[in-house]
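Engineer: Multiple structures follow.
Please treat every number below as a calculation from the coordinates, not as lab data. Predicted, not measured: the structure shown is a model, and the values here were computed from it. Cβ atoms are built from the backbone, for glycine too; each structure is taken alone.
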Structure I
Amino acid sequence: MDYNNKLEKLALQLFSVDAVKFGDFITKSGINTPVYFDLRVIVSYPDIMVLITTLLYDIVVKDAKCDHLCGVPYTALPIATLLSIQAKIPMLMRRKEAKGYGTKKMIEGHYKPGQKCLIIEDVVTSGSSILETVKDLHKEGLIATEAVIILDREQGGRQNLEANKVHMKSLFTMTKFIEILLGHGKITNDTAVKVQDYLKGTQAPPTESTVNRILLPYEKRAELATSQIAKRLFTIMATKKSNLCLSVDLTSSTKILDLLEKVGEHVCLVKTHIDIIEDFTDVFLRQLKQLADRFNFLILEDRKFADIGNTVSLQYLKGLYKISEWADCVTAHSLPGEGILKALNGCVNGVNRGVFLLAEMSCEGNLISPDYTEASVKMAEKYPDLITGFVCQKKETFSDPGLIQLTPGVQLESTKDDMGQVYNTPEKVVLDNGADVIVVGRGIVTAKSPEAQVVIYKDTLWKCYLKRVSGKIE
């Protein structure tokens, strides 16, 4: 039996088991429809499952250059399972919701970042379910640019997926399916015309296409930034040709100032821990600000605020350090909830200040989960003027090109210290992980010649950035 005959047989079988219904229904996308496909029933019909699997295998899977298959839950999961067995391609399983225990992962199975995954789905209207799956796969570092489905309702899903760089192939379009049923006398001409008219006049809402922030140059991203501190930092990076942040974790103010005299021209951001300085004075702060103005870098106080709103306000404004008066931006945990951002936002009072929200950490064994990271990013959306970006390790953490990914834990060679701090290479954090500003501390601070070492880091990181925005990543 040839391919077209198999398609006709499948359409008629789906009709016979009430997998397609005619009447008045509402799709997942909220669209009224005179025809509804309920393919969940096919699990009770092994012959239909085998025929679907055979057709999907023939049109896409047998020639697919992928490392994994992933079925969109729930209807496509058994189909993906059968395809995995037939094609001998490992399968991954995406959860509808993360477990509240154990690993709390959304993607189950064994995989490595950078591997390619082919998505399997039953019916597409807007494409939202596939895009949700793509998002979860991306969070795990997997590549997902292709999907194969049973039926395309021809209501904008294909266009939405293409806009998000996902190519879709289908066994049927709605038009083809209706033609088969009409040709075999399963529906009347009036029903066919009603469906055709419906298709012409009813489309799913378009999904916003995702701009790949890591391919945009800093100059362009400065234009897209809402936070004034993010705009300034993007501009400084583009002007100085440096995406290097120096972490000056020294306990002597004199040593910090001496170090910055030597390396300040090569960095875009200086990260301080003001409370570890043993000889702190207001004079030190004035001199620090003078160096920042002279060498054109911003100051980030890595305070990691993590208290209730009222306490955070006092920590930011008052006390010995009066952080709000001199730090261009600070870091904060999202653990206390939105109150922490309300507090910091209320302290700004028209002065340009920024916050890097901690979404991930670089130390081994940290307790931040994917759900926590996602909730942090969502919380930040309410404060576009305040949020400069995120402290995180993965490019999939957020997509807004106007925000900055600040990534710590970088050395020229991958290492791990005695306290669980994991260090990645510049190539890893910039090209693979999507870092925009890269934090280097001991790799420069403890070097025999910091002024020589800072140039090596600056040039290496900048070359990685230029390679990234060129799109020529292997």
Structure II
Amino acid sequence: MAVKIVETHSLSPPPPPSGADQSLPLVYFDMIWLDFILTETLHFYPLKCSQSHFLNTILIHLKNSLSLALQHFYPLSSNIIFPLTPSAMPSTAPAALPLTVAISDADFAILISNSPKPSAEFHQFVPQLPPPLLHSSADIRFSPVAIQLTFFPNEGFCIGLTVHHAICDASTLSRFLRTWAAFNRGEDSDSDSIKNLLPSYSRDSIQDSNRLTVFRWNQIKKSKPTVSQTLPPPNFHKLLRATFKISDSQIKKLKSFAMIKNPSTFVAVCAHIWTTMARTDAAAEDANDEPYYLGSPVDCRRRLIPPLPDSYFGNCVMPLIAVSTRETLRGNGGFAAAVAAVVAAIEVVGKSTRVSEFFYNRSEIMSELVGKKAVWIVGSLRIDHYGADADFGWGEAVKYECIHTDYQGVVHLCKGREGGVEFGLSMEKDKMGIFADVFHKNLIFNSNL
């Protein structure tokens, strides 16, 4: 299986229609991600055509529509500026987005299947960010986004994204992809579907922004940002990647065992994944009882005072952190205990003062989790990777993969392609088999929930 790079581009879109300033200040929600691993995602689409048709026709449309989308989402084709002078603050400046075009002879049907397959096979579809630039010793500048379009002749194509989390969260990125898809389908900038997706860049009313942004920057500026490709974990070549589904009827069944009234789908699904992980560890003879955490990003746009619009461009998330013990989670009643712990964590996040409290104390809070057992849920049930809005004109996506879940303990959650919920993860072969067995048995028989 080989990937051949056939084109590389630096895409600079026209100035935004509004004529607005194309620099964007980073605020405290963004700054915390400057030294975080890069996010890497793949969207697979069906496309039955020849290589020549793809390169000479389809690709031209994709590049033109991408330029139109970037005209509205201009920070994605910027440079992030990490200042090295004491008085400056991080921001963005206009630049170009790296775009790579590749051809692959990989088996498309295997890649889009849910069954376990080697994680290593997927990294060749992930684009590389260009190296950072030292700009007159005053700052470090680096691209926040790179895109790779990989074509599988007569089968389909893949959109691979490498994104520096400091530029935006998954909600913003989803809006960008849907805007790109809408332009590629031939929709006009004045259409309601595109207008409803366009971003808001206002930074004026972010809760406690003046104090918190300076406070966080004073803590972060001594650390250099993450500016290169995320390195795979040491056991990279031993990992398998698989996707699991939970149907609507199975979710309803899980909720009936929650011991609380009307738990959300998010609560029920997270509790099931968490207890399955705990029981997988026990079966793998990693059974010492200790605190066991579950973390997940929570969109804060509607939680702030005043709330921000859903279209706010950038990052606006903080973590939900639930805690139990491995012994509790793997025992009888473990599912109900997990539900209660997740609900309690949501109540904490929901407090109006929690955002400021968390960001003032983030370093201390997160340091307490270092070296501790935890399941990290990424993604969102509000984001639909498979719906008609993300159709580029040749059919809806047939597979979504979150590649940075190769860091074990991370699970990607999203709406299912055929209803319900799906999640993807990476594990070593033996542990993946145990996880799948425990996961399916608990769903079918509700044993030991």
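Engineer: Which of I, II yields 11 for relative contact order in percent (Cα under 8 Å, 6 or more apart), as computed?
Structural biologist: I
Engineer: Continuing with the same structure: Of the structures labelled I, II, which one yields 16.5 when mean count of other Cβ atoms within 10 Å over residues 196-203 is computed from its coordinates? Mind showing how you got there, number by number?
Structural biologist: Values: I: 13.8; II: 16.5.
This figure was derived from II.
Engineer: Tell me which of I, II gives 9, 24, 19, 12, 7, 9, 10, 7, 3 when you compute P(r) over Cα pairs in 10 Å bins from 0, in percent, for residues 172-315 alone. Walk me through the numbers on the way to the answer.
Structural biologist: Details: I: 9, 24, 19, 12, 7, 9, 10, 7, 3; II: 8, 18, 27, 31, 15, 1.
Only structure I yields this read-out.
Engineer: Continuing with this model, one more query. For distance in nm of label points 7 Å out along Cα→Cβ at positions 52 and 68, the calculated result is 2.8, so let me know which of I, II that is.
Structural biologist: Working: I: 2.2; II: 2.8.
It traces back to II.
Engineer: Then there is this: Consider the structures I, II: one of them gives -0.63 for log10 I(q)/I(0) by the Debye sum over Cα atoms at q = 0.15 Å⁻¹, for residues 84-179 alone as calculated from the coordinates. Say which. Let's see the in-between values first.
Structural biologist: Values: I: -0.63; II: -0.76.
Derived from I, not from the others.
Engineer: When Rg/Rh (Cα atoms, Kirkwood Rh), for residues 60-251 alone is calculated for each of the structures I, II, which structure yields the highest value?
Structural biologist: Numbers: I: 1.11; II: 1.00.
Greatest value across I, II: structure I.
Engineer: Name the one structure among I, II that Cα Rg over 2.2 N^0.38 Å of 1.18 was derived from.
Structural biologist: Values: I: 1.18; II: 0.98.
Of the structures listed, the value fits I.
Engineer: Thinking of I, II, which structure, once helix-only ellipticity at 222 nm (-39500 (n - 2.57) for each DSSP H run of 4 or more, over all residues; to 500) is computed, gives back -8500? Walk me through the intermediate numbers first.
Structural biologist: Details: I: -11500; II: -8500.
Matching structure: II.
Engineer: Compute percent of Cα pairs over 15 Å apart, for residues 292-355 alone for each of I, II and report the one that scores greatest.
Structural biologist: On the way: I: 47; II: 55.
Between I, II, the highest calculated value is found for II.
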